[in-house]
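Presented below are the structures under discussion, each in the form of structure tokens.
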Structure 1
Amino acid sequence: MKHLQIYLENIIKSIQTLNYDSIEKAIISLKNTRKKGGRLFLIGVGGSAGNASHAVNDFRKLCNIDAYTPVDNISEITAKTNDEGFEYIFDSYLKLSKINKNDTLMVFSVGGGNQKKNVSVNIIKAIKFAKSKKTQIICIVGKSDGYAYKNSDIKILINVEEKKLLTPISETFQVLLWHLFVSHPLLQINKTKW
């Protein structure tokens, strides 16, 4: 019972500390991306990769946003990992896709990448490349000291009080927030089945 209480209390605290202004800015930015005919690229590793894949479906199906994630092509990702290295799986995809100023890059990550610790360098390289193309960058992360938070145009921080719950709660909030986005009246065009 203790874990259940701690976990759910942390979820509530994290909800209470969300920055509504950042969420509203993300929604408006996504609306503008669609209006300009731009594309939405979502990236993440581990559980965040699974979330990126699911989110692509929702943005496409419910919002008519032209959305993609490199993680949906396991053959391409593993070939690039084998031949060039895991750190290049995202930026090379964005280069080939000719990401540009009309597009948006959305980053799902717990830590957001750390060059010195050699963690999520693939996310760092993707952000650097997207910035070089003047692409709007939105991140949903659990740490404010990571590369994504420091280098995104719109940053949504998931404050988690109990640090041992940082990963599960951060990844839970990725799901919560993208579902908030795709059900928002400014973005949702097509109804859900239920």
Structure 2
Amino acid sequence: MKITTGIYKFKKIHTLKNRKLRPTSNKIRNAVFNILVNKYIMNSWSNKTHLLDAFSGSGIVAIEGLSRNINKATLIEADSTIFENLKKNVEELNLKKKVTLINDDFFNTSLAKNEYFIVYLDPPYLKNFTNLAIKKILDERALKKGGIIISETNKNHKYDKYLNQYISTQKKYGNTLITFFKFL
């Protein structure tokens, strides 16, 4: 896989052949960042932004964000083999100063209060992790005021009812649903 835009454009991101991984495609990454740029005026605030990639896998979403001027990122990955590959991707692009890597289960990780302006969630589809992850982020008050949670789920995913009021944008791409939550 390769970064599509920005200062790391065309840089290769290594990914493992592993059933646990479902790397975010170029099409979806471009769609997510185009929405951030056009609807949420990302270019005006990206250089001050801390992104949390909670189930990061190869790290391609966070690295794509850093390539597009996101200031810093925290990447959490539970699987130690996948984490070693993630670490390799960060090191090869010389991003260690901009990235915090955490090899732990997202649900066991304490989140910094009011730290993240963008949170990207792409947990395993077959579990209810997305709703639980959003609840954890809100309960721990990890999202900055006005922050955005972006969720990548199966197209049939149902969010907990109380979250529906915060849905700002939803787009389907094949079997994937991308949902932007805006919290004031």
Structure 3
Amino acid sequence: MIPFYLTFVAVLLSGLTARDQVTVASQSREHGKRWTVLAIAMVVSVLTAAFAGWAAKLIVPLMAPAARVFLCAMSIAFAGVESLLIAPRGAGREPGQSLGMFTLTVLAHQLTDAARFIVFGIAVVMQAPITAAAGGALGGIALVGAAWAFPGLALDARVRLVRRLLGVCFILGGAYVAMRALDWV
């Protein structure tokens, strides 16, 4: 159960005011709280977490233990860089009322976001792709649910600053784990 809880918490931290959250919050604020938007965002969160777990399942047998730790470190660092450098678009720039375009937008955001990097990294290092993916899916559901219910929070500039600070923490954490994997520390 440790991979589940660890991934859940890491996804909550790395997904705070992420692009998918801002998209859901913008939809909720501009067009009202439509249940279909929430349902689509939740389904996409489950699918992208499952994809990260599946990718980890393919990689795990091919790697030595130290290489798995180093890959996890890289995933954490990539998550930090993504959190630090890639800023979500502002409110009012959502894909309109089209549910198809909304689905594609959220899918594209989630496939390349910090939270899915974290799911992949933890699943690889702990050799637990199913439990890590389940924790990541639940974390993703919580994030898009919060963005749908409280759009002002996901669109608040102060919370975006917290995301940047967490990005720095992920980069430093990834660097430390990489140095541990290489026996430099």
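For which of 1, 2, 3 does semi-axes √(5λ) of the Cα gyration tensor in Å, calculated from the coordinates, equal 29, 18, 12?
Corresponding structure: 3.
With relative contact order in percent (Cα under 8 Å, 6 or more apart) derived from the coordinates and found to be 26, which of 1, 2, 3 does the value describe? It must be structure 1, since only it matches.
When helix-only ellipticity at 222 nm (-39500 (n - 2.57) for each DSSP H run of 4 or more, over all residues; to 500) is computed for each of 1, 2, 3, the one that comes out at -7500 is 2.
Supply the structure label, taken from 1, 2, 3, corresponding to mean count of other Cβ atoms within 10 Å over residues 56-63 with the calculated value 18.6. Matching structure: 1.
Read-outs throughout are calculated quantities, based only on the coordinates presented, and are distinct from any laboratory measurement. Every value quoted in this text rests on a predicted model; they were computed, and no experiment measured them. Cβ atoms are built from the backbone, for glycine too; each structure is taken alone.
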